[in-house]
Structure I
Amino acid sequence: MSIEELVKKEQLSDSDLKELLAARKRGEVEFTLIDVREPFEYEMAHIVPTDMLLPTTQFQQWFPKIQNLKDKNLIIYCRTGNRSYQVQQFLKQRGFKYVGNLQYGIVEYSGEIGQGAFKK
């Protein structure tokens, strides 16, 4: 599967995301990696390099701010893949074209994990 096909997958595995992050670092693909967990969860552990922290409990505040990403590649994750799956389905129903979900969340992710508050 090509990188362009991989970034369009709806359910991503641990190895898929690691491959995509490496390709992004090489400039071969563009996507936004979004954590939909709470800030305290992010501080304990997050995937490096997460681009946005958009907690599901603050959905009303952040949803209008991401309308410009409807045609962009998004990859979202949470702890186990459940919250991010729900957000994925909601976004797709509202016209977001390319939203991938890290299927088993950060608990199954074996790539680089960081700690600390979100800074972007």
Structure II
Amino acid sequence: MPVQATALNRSELRRYVSRVQDRWRLDAAFLGGAMVADEHGAPAQRERGSEYLVVLVSDAFDEIPWLERVYVAGSLWDGHEMGAPAEVHCYTRAEFARKSSSMPVVHDAVWQGLDLLNES
């Protein structure tokens, strides 16, 4: 059965960013993943990967262990509202500089996904 493409729930995305920013000041936030690719017209016959991939960048993460940041930021995602869970990545700006060039999923979220801080 083919996957039905649906529009992204932008109002919930704004609420998610707001919930995260209630805890940490974000320097950048990107959304990638299969649902974003669907919205951009990607063909149905492909390896989907994560439905949503969230990349959050904040120097406020500096003193917080990586797993704790990811757990808290992931717990703020409303999978029911969005229709699927998200794979969440949380980096300081220095970590992000390294990961965006070494991890294809992070690179793709930045270059082909949505900039959540500038999404209207």
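Matching task: 35, 32, 25 is the computed value of Cα extents along the principal axes in Å. Pick the structure from I, II.
Working: I: 35, 32, 25; II: 45, 29, 26.
Structure I accounts for this read-out.
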With helix-only ellipticity at 222 nm (-39500 (n - 2.57) for each DSSP H run of 4 or more, over all residues; to 500) derived from the coordinates and found to be -8500, which of I, II does the value describe?
I
For mean count of other Cβ atoms within 10 Å over residues 26-33, which of the structures I, II scores highest?
II
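Here, each number is a calculation from the coordinates, and none is a lab measurement. What you are looking at is a predicted structure, and each value in this text was computed from that prediction instead of being measured. Cβ atoms are built from the backbone, for glycine too; each structure is taken alone.
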